[in-house]
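Just below sit the structures, each encoded as structure tokens.
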Structure I
Amino acid sequence: MIASLRPLSAIFLAGMLAACASSPNNGLGELPRTPKASIEQMLQQAAESKPEQAALLRLSAADQAYRQNDVAGSARILEQIDLASLQPAQQMFASTLNAELAMARKQPKSALKALRHPSLERLSELPVEQQIRTQLVRARALEADGQALAAARERVFIAPLLSGQQAQDNHEKIWELVANLPEQTSAGGDADLAGWLALARVTKGAATLEQQQDAIDQWVAQNPQHPAAMQLPEALVKLRELASQPLTRIALLLPQEGQLASVARALRDGFLAAHYEAQQAGQNPPDVKLYDSARIGSLDAFYQQAQADGVQLVVGPLEKPLVKQLSDREQLPITTLALNYSDAGQEGPVQLFQFGLAAEDEAREVSRRAWSDGMRRAVALVPAGEWGDRVLDAFRQSWQAQGGTLIAAEHVDQPVELARQIADLFQLRESEARARRLQNTLGSSVDALPARRQDIDFIFLAATPQQAQQIKPTLAFQYAGDVPVYATSHLFTGTHSQAQYQDLEGIRFCETPWLLDAHAPLRQEVTQQWPQAGGSLGRLYAMGVDAYRLAPRLGQLKALPESRIDGLSGTLSLNQAQRVERQLPWAEFRGGQVQRLPESLN
């Protein structure tokens with residue numbers, strides 16, 4: 001095929017080169033443009049052309065390969081071009097294309113490096129189309145690199161140059177970025193960006209949909225010429241629709257008999273306690289109608305009855321098999337907040353939301369906190385069995401995604417094996433440990449004996465209270481008592497036991513606000529009526545309260561993905577799978593007491 005290209009006429013070549021370049025621009029040189037020729041034709045002609053014309057042809061060929069999603073092919077062509085030999089306009093074009101290729105390979109830092117080429121200081125002298133192309137890839141790279149504020153600033157700057165669908169997409173992206181930023185973020189003198197940030201602040205600050213809508217309307221009235229006031233982001237338009245449709249009746253679907261009856265009672269009592277609290281505060285809460293999931297003939301029959309009863313939202317079921325059935329459906333007749341989770345990775349209908357006290361949330365919370373505290377290398381101790389496997393997998397995925405290293409893991413089962421397992425984690429043989437203890441007792445030197453490994457920053461622990469009470473002393477026995485331990489809430493019973501706490505001395509653990517703040521008014525009211533709510537069952541009462549508080553705000557959490565609700569089971573947010581995730585506060589066993597820790601810096 002290459003041979004057949006050689007007899008191309010000079011007229012064809014001249015026309016192709018003209019199509020490849022724009023007219024000179026302020027001495028910057030010509031910009032390549034995609035001609036009506038194949039990549040093979042352009043490369044063949046480049047091989048037979050003078051250097052300047054060859055560079056334009058290769059740039060056009062590389063650009064066309066990129067537009068055809070041939071990232072590797074585009075990169076190979078671009079590597080043949082000496083960037084330093086190009087004119088400034090072509091350098092800017094090549095740098096932009098290099099950045100786009102880096103983003104296609106998920107390498108935002110490489111993209112940003114390409115966009116720091118000195119020629120780009122004159123980007124504003126190029127045609128608007130090229131300016132847009134360069135700045136949009138810069139915005140995408142900044143976002144992918146975690147620089148959300150800089151990405152928003154870039155998109156706000158370029159917004160006046162855009163039109164049509166491109167302008168609409170950029171508008172929505174600006175809102176997505178600013179909605180994710182901390183409330184104290186400063187715009188640094190950029191008036192348009194400051195307006196976006198102010199809108200995000202007033203939207204997040206409202207407690208109810210009605211208050212939120214009032215705050216948005218007030219912001220629009222104060223900033224009528226702001227782009228977001230002239231065209232509200234789609235998420236805020238959806239919030240306006242939600243505010244116009246108040247929730248008036250909720251179905252609480254829980255089993256009243258069977259193995260889950262005691263769990264259901266705690267959830268129900270917490271849910272109704274939050275409902276009565278809203279009534280006493282002078283609010284106009286929705287009616288709550290109770291349904292027994294243990295007695296329904298089928299989910300179809302239940303939804304038919306609920307629709308006939310005027311129900312607008314279902315809270316429940318609790319039973320995992322029923323939640324799986326709901327998740328398998330294409331759609332549900334009524335929006336539903338299930339109080340359990342279907343299988344991981346299983347996508348449910350858009351009407352289904354899922355909320356529970358998932359141990360995986362706590363494993364991810366340990367990962368976040370340990371990383372924030374400067375830890376980088378971990379070992380793990382988890383119970384043997386399916387539950388321990390799930391918790392360990394969640395920790396491992398979250399920890400490694402942040403860049404942490406999981407050196408080893410042990411599954412705790414038989415107490416008699418615990419010393420050996422911990423010795424294995426720290427690569428210290430039991431015979432060596434006995435020798436060290438003996439020499440310490442005799443007062444002789446132990447320098448000649450192997451020490452335990454020193455590259456472990458902390459231990460991730462998921463264990464029952466009984467297991468945890470054995471683990472901490474065993475760590476000390478194995479010369480690992482100084483290694484920090486970060487644990488899930490499962491080692492904490494919620495009741496004060498100084499003897500138990502001394503065996504757990506120094507362990508940091510995440511826990512629900514309900515159990516860490518005994519003076520919270522609603523907790524005090526509930527524990528007066530149900531004393532068991534002050535112990536480990538309190539987590540279920542807290543979940544019931546939070547299910548009630550979530551009910552009217554599901555649409556808000558969906559429309560504003562970075563919204564948070566400060567609940568009693570944790571700080572609640574909604575992920576893309578419409579599962580509620582919890583972020584928990586932290587405490588430490590210290591001097592026979594439980595002491596709450598300050599929030600981490602990150």
Structure II
Amino acid sequence: MRRRETVTSESRRTQCCPGGITITKRRAVAWRAARLTTLAAVIAAGSGLSRGLNAQGADPPATTRFTDHSLLVAPELPCTWPTHPFPRFQIAHQRTIGPDSPYNSDSLLMDGNTGTQMDVPPHSVARPELKREKSGPLGLLYTDRVEPWQFGGEACVVDVRELLDQAPAGVSPLVRRSHVERFEQRQRRLRFGDVVLFRSDYSDRYYRPFPAGTRFIADAVDRKTPGYPDPDPDCMELLGGRGVKSLGTDSPSMGPLPDLAEPTHYAGLKYGMIWTEGATNLAALPPTGAFYCLLGPKHEGGPYGAARAFSIAGGALPTRLIESARRKRAVDLSPTLAPNLPVTSPGIGAGQHRQVYLKINFLYSEYLDMWHHTHLMDAMTGTHLVPPAYSLPPKGARPIYSSEVRGWLAEYEAKYGPRGESDRTTEQVPINWTCGPARIVDVRSLVGRGERSAGPASPEITPDHLRAFERRSGALKAGDIVLFRTGHLDRHFKPQPNDAGVWSDPLSGKSEGWPAPGPDAIVYLHSKGIRCVGSDAPDLGGVNPKRALMTYWALGGRDMAGVEFLHNLGKVPDGAYFLFAALKIRNCHGGPGRAIALF
């Protein structure tokens with residue numbers, strides 16, 4: 001996250017927006033105080049949100065633990081870069097459960113420099129055709145082109161806590177070659193496949209709701225407080241020479257203040273590195289041995305992007321995943337996001353479409369001949385999470401549905417029991433729910449076998465299909481991730497004007513819908529201890545509105561999560577491990593993310 005090209009050192013004091021507070025005094029101060037109390041409690045919880053419960057409601061096995069290393073994204077937190085013209089994060093709850101919609105749906109205005117984030121080489125390496133001093137092939141290695149094996153590896157935690165606040169105001173204490181060599185003397189020599197993480201505890205101490213949150217970035221940029229610790233270019237050269245391809249820092253940027261941001265960025269990115277900026281809770285990691293992963297939405301041409309960082313430690317699983325990443329045995333399971341691709345639902349009928357995916361330019365880099373950009377998108381854009389609160393009202397709410405949906409609800413509850421309630425939005429879905437052994441149920445044989453009807457219809461995946469899978473491939477069990485291979489996106493995901501096969505034609509009844517599990521299949525999976533269900537179709541509900549809603553009620557009412565809009569499931573071998581993480585956005589009823597499989 002290099003920002004220094006946006007303003008001069010002297011103009012920082014006027015162009016930076018200390019605090020970045022967008023709520024006026026006339027808007028409820030009491031509401032703000034309540035939010036700050038809640039947010040402080042959530043942040044203090046650290047990894048507690050991502051450890052969660054297993055399918056039986058008990059703590060995860062003591063031998064293996066998942067830890068979230070991601071900052072919570074919310075308007076009341078210092079999650080975006082505070083200087084002009086970087087856009088502030090916004091979430092809009094476009095629809096809530098009621099007469100207009102049986103679902104909660106949100107839209108997001110989100111710059112790639114938001115919360116915990118990923119930097120890739122084009123952030124500093126110019127495209128080869130520009131023929132500039134810093135040009136090279138790596139100038140084309142955008143977020144959508146990074147190979148999936150590079151997102152994970154063995155966490156190697158370089159402890160630099162002694163540097164915290166040990167510098168003048170506006171200056172970053174420097175992580176030097178000697179700090180890395182000290183780590184190597186105590187542990188081992190760094191090598192390809194390692195993810196080197198610089199732990200200063202900066203984000204743990206200073207990532208707080210406003211107004212205290214100005215200390216995280218704005219006060220350091222305004223030269224009021226010491227800068228965040230960061231490596232200098234020579235340290236990057238050492239790591240590049242070791243073959244390290246992934247780094248991370250719990251500072252908000254890998255660029256030291258006031259004038260080493262670009263030299264440090266280029267010194268590392270020219271080696272093809274990617275890195276995590278704004279990690280947190282690195283204290284939960286051992287010095288070596290844990291598996292660390294960074295996953296974020298697959299934006300076309302993205303030089304950086306918001307992401308989700310997590311680790312897996314203890315037991316045999318981390319070693320297995322580290323070895324897979326080191327040997328480059330990985331499959332990318334997320335389609336690319338671009339404005340000309342069918343990545344959001346057009347809905348059935350006028351006015352029912354989700355927020356279309358837009359790429360918005362806001363700052364031009366002359367040297368890179370590249371626009372910095374933000375995205376306006378639906379929370380269910382591309383590969384995304386379906387949390388229980390997507391289809392369920394919050395606890396204590398009594399939504400008034402349309403008369404048609406009230407009839408559907410009565411029918412559903414007569415067969416499956418109470419619909420349920422849920423406050424479990426995206427940030428409250430533990431990461432260990434959406435990671436596990438991939439159990440791919442091939443349902444392509446259902447394509448072309450849907451019943452003829454007057455409206456849109458999808459072939460329904462039933463418990464019988466799941467039992468047949470178990471007879472062939474072994475019983476499903478708690479912790480497995482069940483993924484339905486329909487082949488729909490593999491066949492139909494094409495740019496405009498040839499994109500109608502993904503959404504428009506099936507939803508309008510011009511073509512058969514994709515295979516989708518009915519509520520009976522969800523109930524059966526829940527009985528087997530399954531916590532997460534995914535599909536390589538646009539969604540898990542299918543194209544018939546009534547059956548879709550019942551499927552989502554069944555998921556939410558059993559506190560299960562979904563992962564939708566996958567592809568490439570046919571490339572995943574038996575025994576692979578599925579990894580998915582959604583952006584950690586407070587009170588979000590969806591969640592763009594990225595899925596990969598390691599084998």
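Read-outs throughout are calculated quantities, based only on the coordinates presented, and are distinct from any laboratory measurement. As the structure is a prediction and not an experimental result, all values here were calculated from the model. Cβ atoms are built from the backbone, for glycine too; each structure is taken alone.
If we compute mean count of other Cβ atoms within 10 Å over residues 277-284 for structures I, II, which one ends up with the highest value? Let's see the in-between values first.
Values: I: 10.9; II: 24.6.
Largest calculated value belongs to II.
Looking at distance in nm of label points 7 Å out along Cα→Cβ at positions 285 and 509, point out which structure of I, II has the largest value.
Working: I: 3.0; II: 5.4.
Structure II comes out on top.
Using relative contact order in percent (Cα under 8 Å, 6 or more apart) as the calculated read-out, with 18 as its value, let me know the right label among I, II.
Details: I: 9; II: 18.
Structure II accounts for this read-out.
Upon calculation of volume of the Cα convex hull per residue in Å³ from the atomic coordinates, which of the structures I, II produces 148? Walk me through the intermediate numbers first.
Working: I: 234; II: 148.
Going through each structure in turn, the value belongs to II.
Thinking of I, II, which structure, once helix-only ellipticity at 222 nm (-39500 (n - 2.57) for each DSSP H run of 4 or more, over all residues; to 500) is computed, gives back -15000? Working shown, then result.
Values: I: -15000; II: -6000.
Clearly, the read-out refers to I.
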